Structure I
Amino acid sequence: MLYGYIRVSTGTQAMHGYSLEEQKRALMNAGVEEKRIFEDAGKTGTNFNRDGWINLTKAVREGDTIVCYSMDRLGRNFNEIVLNMNVLEKNGINIRTIRENVDTSTPTGKMQAQILSAVAEMEHALILERTAAGREAAKRSGKVCNRPKTYTMRKARKALEYREQGWTIDDIAVRLKTSHAGVYRMIADAKKERENA
């Protein structure tokens, strides 16, 4: 029996031809029934701790085949992909990809799957490297790369005032309707403002 697996980790992937709908359409064209397609939206490919994947591996049985659009939709961590492929293989379950035309029921397909898994991990590492380089270049040129603040300096000063009065971070977070991390950021900004005054 054919089962399908689709995944996107970001909205950007969806804009570049990896949308869940496009993947689902490709799997259905390859003969997978819609009710047998499992999905993970907004999930990273660096590990397999994903609800859709976990439910899929519980559903498949010996002789079944998991179809996915491409190998990088399975994941972007070579060791994790190979480990999962080995577990599936021991249980008599194969993987087939549409884009690369890989079929792990053959020795050549198994080798192709491992090579493509390594390439997916390398691509992920290159993306992280380019992102870090871009941030560093922006930093050197004086551009701000942080997300915009969601609070005012008045609110930050209030957080610092509460903290200096002995309030706990929990209490401040509740009072100012923010997260613990938000409280710490506000306090740091208020201290920095005070030092520069």
Structure II
Amino acid sequence: MPLDNLQHPEMINKATAVARALTPELYAYLVSLLPTPEELTELCRRYRESFAASLNGDPEQANICEEDRVAVSQVLTLLSGFGKAAAVKDPGVLGKLALHHLVSKKSAAATAVGSPGSLRIAFEPSGKPYAALAKVSGAKGYEIWCCGGDPGVESNWSLLAWSTNCKKIYLPGLDRNANFLRVRGKRGNKVGPWSNIVKIENL
């Protein structure tokens, strides 16, 4: 433990300072950071629904789904951190929270998301556009962003599609005469570097 090597006077001073800081108000605030069972259940319900709605390729629904995913990830990260800290008193807390598997994945979580290769775009006879790229190391999914203006202006870019499959990613609403595309790999809150920009009108 990080405090095990403190001498008695240091430990007493440290504990006294924390006792002064841990007011009833601060204690109540810390507890409020943990989600209630009802809050987590509602968050999971929203995430399931937004994910299902995003499968039709609607960029707005994809953005909502991504926001819900981040919210769920934050809650699980908070509970996981609490479970690890609580292990000094009860090593079984992570297991009771069904989060024990995260400990064994620590080394994988530290792995960086790799750089994507070339993004390939193809159009079916019906005109539907699809993208494909080689699997990116460390990535669990892929974000494809599009730009209808100056690609050098970051605010011109927006999320077009999200997929866990790198082989055939449907690109809804793509204007082949105007858009630029780029892709990056993603795992949880970690994102990799962007690919080279693809200009659709050159296809």
Could you figure out which one of I, II the value 9.4 for mean count of other Cβ atoms within 10 Å over residues 23-30 was computed from? II
Upon calculation of distance in nm of label points 7 Å out along Cα→Cβ at positions 7 and 87 from the atomic coordinates, which of the structures I, II produces 3.1? II
Which of the displayed structures (I, II) returns the greatest value of mean count of other Cβ atoms within 10 Å over residues 119-126 on calculation? I
Given a value of 74, 35, 32 for Cα extents along the principal axes in Å, point me to the structure among I, II it was derived from. II
Supply the structure label, taken from I, II, corresponding to mean count of other Cβ atoms within 10 Å over residues 71-78 with the calculated value 14.6. II
Entry that produces 18, 12, 11 once semi-axes √(5λ) of the Cα gyration tensor in Å, for residues 31-78 alone is calculated, selected from I, II: I
Note: helix-only ellipticity at 222 nm (-39500 (n - 2.57) for each DSSP H run of 4 or more, over all residues; to 500) at -12500, derived from one of structures I, II, originates from structure II
Name the one structure among I, II that distance in nm of label points 7 Å out along Cα→Cβ at positions 95 and 175 of 5.8 was derived from. II
Going by FRET efficiency 1/(1 + (r/R0)^6) of positions 39 and 159 (r between Cβ atoms, R0 = 30 Å, to 0.05), which of structures I, II comes out largest? II
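Where a number appears in this text, it was derived from the coordinates with a stated rule and is not lab data. The structure presented is a predicted model; accordingly, all values stated were derived computationally and were not measured. Cβ atoms are built from the backbone, for glycine too; each structure is taken alone.
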